[in-house]
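Each value in this text was obtained by applying a stated rule to the coordinates, not by laboratory testing. Nothing here was measured: the structure is a model prediction, and the numbers come from that model. Cβ atoms are built from the backbone, for glycine too; each structure is taken alone.
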Structure P
Amino acid sequence: MSTSLPLEIAEFHGDGISSELSAAVHAVADALPIDITFHDVDLTLERRRTDAESSYDDAEKAMRKCRVAMKYPTVTEDASPNKVLRDRFDFSVIHRPVATIPGVETRIRGTVDLHVVRIATGGTYEDPGRRIGVDSAISIRLIERRPSFQASMFAFKLAEKIGANVTSASKYTIQRNTDSLFEEVAAGVAQKFPNVGHESELFDALLAKLIMNPEGYRVVVTPNEYGDFLSDAACGMIGSIGLGASASYSFDNDGNILLAMFDPAGGTAPDIAGKGLCNPSAALWAFSMLLDHVGQCELGAKLDAAVRSVISSGNTTRDLGGSLNTEQFTKAVVLEMG
């Protein structure tokens, strides 16, 4: 085992296939040459129905202690657990990398290698709205300077690291106050990175161009809802919405990452829960992002590559046309890592 300090990870358990995804992550963690301690938190619907406030208090305590967390899919019944955690931890940026996987059938030509950086707050998601009479409804759309700045800084730092340009995308010609504020902030951040190219595009045009020329985009930063749409669309382009991993970040006053949570972007899949049929790839990719974040970059890259290699070899779960169950696929990934 490594002589480095043990890695402590808060682990937020959810519903449906959550336990199977957690088992896959633990199987990989047990094979790594570092000491890892998981701090379990029960965020299942059953627990939240009994005492939601206490369950979120436990999650916050574990997160403040560990600074990093793995989260698995949770059912939304009343309040969204994702939103509650986002508010408690002040997450302002969501990062979702999406890349073509050789061996996975797609319906587009070209290669996707995209990083979607999204403001985690505001947009049309902040206000559920209200009815006005019988035939009308209204909601308020909010864009704030601080999360726009943090998302832009994250995007430009990432682009600088991987040698890419940044595209900021919104509907600034129509949403002249809200989206123009976002673009104003992104342009201001661009001036701090003279070696990183930057252009702004209308979001609807970007969607069309991405489908026609996916190689033309590497890092895209957007307001909240646009990034949500874009990341799911990009996952569809690479063959499955279940192949997306996600990271959420909060920052201190100096712009340093304070807290980070990593999760598979898919849902609870109750129809296959407990049957050993789920594809753990996104959870393992989320774990590889966590490893990279805590400085175990070599192990994170090795895990990421191992998952892609196993899939490319045709040893896949049923959702991708293979015959392996969840445990068998995970064992193949561990073996590929050596």
Structure Q
Amino acid sequence: MPILKTLFVRICSILVTLVGVAIIVFVVIRVVPGNPISMMLPPGATEDDILRLKIHYGLDKSIFQQFFIWLNGVLHGDFGTSISLRQPVLSLVLGRLPATLELSIMALIIACGIGLILALLGTKLRGKKAEGLIDGLNGMAMSVPDFLWGLLFILLFGVIWPIFHISGRISPSIDLDFSTQFYLFESIVRLDLKVFNDLVAHMLMPALALGIPLAAIISQLLKQSLKETMHLDYVTLSRTKGYSETYVILREALPNAILPTLTLVGVQFTFLIGGTVIIERLFSYEGLGNMAIDAVINRDLPLIQGIVILFALIFAIINLIVDLTYSLLNPKLRNG
């Protein structure tokens, strides 16, 4: 029952949050200077041409009328038509979303892997000089923003040693006949190693750039939790039984110390998705973040609204999953 109550409360809060985000975004992008209609017309366009397009996109009405017309369309699954691309917003956004999700998930896997290894090494080598080295690496990783890591990787592995691709999602020479936009996932299901290797070669550098700062955060928090857990009675008892330090860390300390880290990973994943905006632009990656920058540059109001609402929905869903997972894993919350 407590979990069901939590689920109900969070769903209600998600709905309120989405409405609030919709109102703020709708108002803000309309008070910012710039006319999206003027960007669509040639220099010799007349006032009648401008008025006709304003009527077509509903920009001739008051901001309140525009909002309720747009909101009514959203409730019926219609997010409007992109001003710059002349296509339905929903299909454009859903077409780019899989690329961003695959990049974010790959970055999360890399971050968790690196963070876990560094935390375990730091715990095993606690009190030694190597622990200070690991802490220094974590500090450097956290202090350097993801886009600087991206620029460094482009310079090292795209220019000096051209090992990986530095732009795009997949090579133009590869002919794709997939049924979904989740190319990486579908290549794994189909066991298509050629497509899989090409996708990874394009995704690895942007995923590393996104994942390294998060890996440092995971490493620091998990190492601190492990240090606290290593002094508990049941861990000390395992040592007295003659188990190795590695066994004690992995089998006794880690399962109990990892819960706060799992919560952090879920929360940070939302920031990871938001960070794809700059990284996708840097690597010319065909994802939702890159489309968002183009939409802002072109003052494409319907597309900006659709992207922001989708990002807000993703963040809300991830936070809901994190809360429910924490409640299920924590006996005090599960039985309270």
Tell me which structure, out of P, Q, gives 30 once percent of Cα pairs over 38 Å apart is calculated. Q
Using the calculated result -0.45, -0.55 for log10 I(q)/I(0) by the Debye sum over Cα atoms at q = 0.15, 0.17 Å⁻¹, for residues 271-318 alone, pick out the matching structure from P, Q. P
Compute mean count of other Cβ atoms within 10 Å over residues 111-118 for each of P, Q and report the one that scores greatest. P
Hey, relative contact order in percent (Cα under 8 Å, 6 or more apart) derived from one of P, Q reads 28; which structure? Q
Out of P, Q, which structure matches 1.2 when distance in nm of label points 7 Å out along Cα→Cβ at positions 231 and 247 is calculated? P
For the read-out distance in nm of label points 7 Å out along Cα→Cβ at positions 199 and 303, a value of 3.6 was computed from one structure; give its label from P, Q. P
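Given a value of -13500 for helix-only ellipticity at 222 nm (-39500 (n - 2.57) for each DSSP H run of 4 or more, over all residues; to 500), calculated from one of P, Q, which structure does it belong to?
The structure behind it is P.
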Comparing distance in nm of label points 7 Å out along Cα→Cβ at positions 31 and 287 across P, Q, which structure shows the greatest value? Q
